[in-house]
Every structure is written in structure tokens, then in C-alpha cells.
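So, here's a batch of structures to check.
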Structure P
Amino acid sequence: MILCIFGLGANCQVVLTNNALVASLPAGNWTSLSFGWGVGVALGVWISGGHINPAVTLALAVWRGFPWKKVPFYILAQLLGALVGAAIIYGNYIHAIDIVEGGRGIRTMETASLFVTTPAAYMTSVSAFFSEFLGTAMLVFGILVFTDKKNGLPSHFVPLGIFFVICGIAICLGFETGFALNPARDLGPRMLTAMVGYGKQVFTMRHQYWVWCPIMATILGAQVATLIYDLFIYPGTDSLVFKTLGPRRRAHDGSGQNTIV
């Protein structure tokens, strides 16, 4: 919920205030929008003390032994939290949305895109999928680095580290698809928009884009990132890689470089 209050709030403030009937001057830009999402993720993690992203939950369940019995409840909480956060922001900005759309009974993808992720018009399906896959992989890789005990980072640094990762992804990789990175962050607000008048267009756009990009690409990106980190970097015994392949030792390959053998 906190994630979507700050993130979607940033979307609405930056985009809606570009309309002269809403504000005399724009209140923000892509950088401030990126910081808004970074704050939302950091505060969400600080407050919950856990993962607020189904892609992360599933990756930790597959590779790190997170209890599968908890997975459905985590994902349900993440999804409902995102929906509630979206509802709060929709209620907060409804009058500005009415102005931009031209009336209370008019709802188009122009303002739906404030709540759900959509790809740029020039993006092919493959390119959009790869963009979300890459962004999510970088997010999860960062999370694994910050939570890896051998790196010696204090636990209270984790949300701050994730803040920087989210800002970096948004600023460097986020424009083309809106950087969903999180299935709940997209699906919860998408459900909300369908409920408040946007209808089925939010689900049917770009051949059910919502399924294969913000859900499938993000989940796959998280899985691959965790596999790579555990295969080449992580020495922990809780990893499926360790349990499958056994302990690995590091040796010199003759050039002075360490290799895993």
C-alpha cells in the first residue's frame, strides 16, 4: 500500500500537472517521479520488514527455502495492498483526472497509464518483455547483494540500498515500459482502474500485455537473477544451488583470477 501511495502519487502529480487546467506549472519531472517510487519501495520495506513483491517472494521460495506455505498469503497481501494504495491515490487525484479526461464519466488509457504500466508505442512485444526482465533482474540482484550477510551490510541499510536501486532502474531503464518490476504493483492498480470506470481496456490492451510483461517477465527476471547470484557469488547453505551442487571452492585459474570449481 505504501509503495503505491508514493509511487502512483508521483505518477499522478508529475503527469497531471502538465495540464495547464490542473496546475500553472508542472510539479515534477521524470527524476522526481523516480525518487517517488524509490521512497515508496524503501518505506514499504521498512514498514513491513519483508518483501513487498511477488516476484521476490517466488524467487526466494524457489532458490532460498522461503516457506511455500507462506507464499499465497504474502502474494495476497501484496496484491491487496497495491489495490488499496491505488484506490487511495485515485480518490486523492480524482478531480485532476476529471479535468484531464474531460469529465467524471470519461476514462481512457491516458490516465489509466498513471496507475498501470504501458509500453511506449514503438516497443515491440519482445523488447517490452526484455525491458521488464532486465529491470527486475537488476532489482533482485541488488536485493541479494544488500541482504547477503557476507557483505557485512547492516540490516537497516537494506531499504536505503533498495531506494538507490529503484531510482537507478527508473532513471536508466524505466522509460520504455514504466518499470513495473513487481506483479502486484501493476495488477492491483489495474484491478482498481477496471473497478472505477476504465473497464476491460486495461486488460485487453496490447494483447493482454498485463499477463506477459508486468507479471511473467518480472517473475522470470527475478528467477534468473537469483540463480545467477547463487551460482556464481552466494556461498550460503540455504541456497538450492548449494543443496544441489554441494559446496564450491574458489581456485586461481593461472591468470590470478578467482574461478568457481
Structure Q
Amino acid sequence: MTSPATAEPSEEAALYERSGHVAVITLNRPRALNAVNAALSTAVGHGLERAADDPDVRVVVVTGAGRAFCAGADLKELAAGRDVHAPDHPEWGFAGLVRHWIDKPVVAAVNGFAMGGGTEIALACDLVVAAEDATFGLPEVKRGLLAAAGGVVRLQRQLPFKRALELALTGDGITARQAEHWGLVNILAEPGKALADALDLAARIAENAPLSVQHTKRIMHRTAAAGSDWDPEWSHGEVWALNEQAKDVVFATCDAQEGATAFAEKRPPVWQGR
């Protein structure tokens, strides 16, 4: 797979490539630090749809070409009065991604600058791998704006509340190491190695039964903000109902039988995704 950091610029605002069970979507406006315009939002959104519809894809990695992950919205487009969202799919949200749900895990491979919208893209991903020289932050308050692409919604759900407020209210940036310490980053990579480490992480996920992974992601997201699972009002309510529905689906799959059979026969399982 060609490294986005060394790829030549293309007219395509985002690139899509599949290697085995992992799809890589690369934000591909390196000369603009991958700032988001309508073309990029459209290309990323279609890439996610393509990955979601491909039964051979089990995990998606999102990264940026060149020396930045994403510098946020393209201010030149906004100054000209042009929308930066995908014109035919406003429901996908910023970058075609921040409100675009797919069941398959999405891993951000963050290289370099990821302030503003770049941080919001990372927040929308399930897992984050960041190079040591990456930077995160929501500087919108310094410009009289609002981190409205998920920043003020997701930040306090993924960080301790006071840390989230510190980041959002000061508008200051933080290093990747600090982001890892706060819990925003899963894996800290050496400079230039974010994509490689993200692909390794994706491969580890892709080794597992795909439907099990998809239902696990779905239930964890849907129950994250629910009441206590020990609350009597919830014990037979939505949380456990969602859990039981997913269990009934997953346990009835061919892969569930294959997992048990492969364990008994002491061999690697061969997943069918059904």
C-alpha cells in the first residue's frame, strides 16, 4: 500500500484503497493541509459507504496525505460563501464523516496537525493512533466560532469533564503525548509511523469475527450514555433489550459455530461474516 505521506497529490480529494480486510481512506489535499471542502466531504462519505457495503472490509482507517491530518474547514471556501459539506448528503456531517455511522470500526491515523475539524474527525472515529508530533485542539473560541462538528458534543464524553472544558474553553492545542495521557489517543506512534501502527491495530481487529465486532461496536455506542445497568428501571429496559437483541443475532451466526468448532479443533477460525 502506498504511504500517503509520500504519495503524489491527486485530483481526488480523498483516496480509497483496500488491503485485505482493511480499507484506508486518505484525505488528499496535502497542499491545503487536508482542509475540508465539499469535494473532500463527498469523497470521504462515499468511501465510508463503499467500505460499509463491501463484505470483505472489516475495519476502516482514516488518515491524511502529507504533513497534516486535517486543518479543519477550508476557510477560503467559507469566505467565498461555499458550503464545505457533501451537497447531496448533508446528513453525513463535516468531512462526510462526523455524523456518518457505519457498523465497522473506524480508526484514525493522525499525522501532524489535527486542530479544529481535524480533532473533530478524530473524535468521530472509534480508535485513534497518533504520531508523537501530532497536535490536537479546538481553537474555535479563539476565532469567535463554535466546535460544532462534534467537538462540544463528543469531547466531554471521551475525556474527563474538566479536561474537556479546559481544551474547549482555552482553545489551546495539546501534544499527542498529552492526548494519550488524557485518554483521547489509544496508541502513540513514532513520527511517520501513525498509519503503519493504525494498520497493525486494524489487522488485530480484522482477525476477529466481523459480525461480532460490528454488533459489539453498535451496542457499546448505543448504551454509552444510558443509565446504570444495575438500575432496576433499566434491568429489563432499553440497555439489556439492546444487549439481548445483539446476542440473539450474533449467537445464531455461522461464525459463532465456527468459533467454537475452531477452538475445539485447535485451529484458527475461518470467518464467513454470516
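What follows is calculated from the coordinates using simple rules that are stated; it is not laboratory data. The structure displayed is predicted, hence computed values, not measured ones.
A few remarks follow.
- Given 1.08 for Cα Rg over 2.2 N^0.38 Å, calculated: source structure among P, Q: P
- When relative contact order in percent (Cα under 8 Å, 6 or more apart) is calculated for each of structures P, Q, structure P comes out greatest.
- At a computed -12000 (helix-only ellipticity at 222 nm (-39500 (n - 2.57) for each DSSP H run of 4 or more, over all residues; to 500)), which of P, Q: Q
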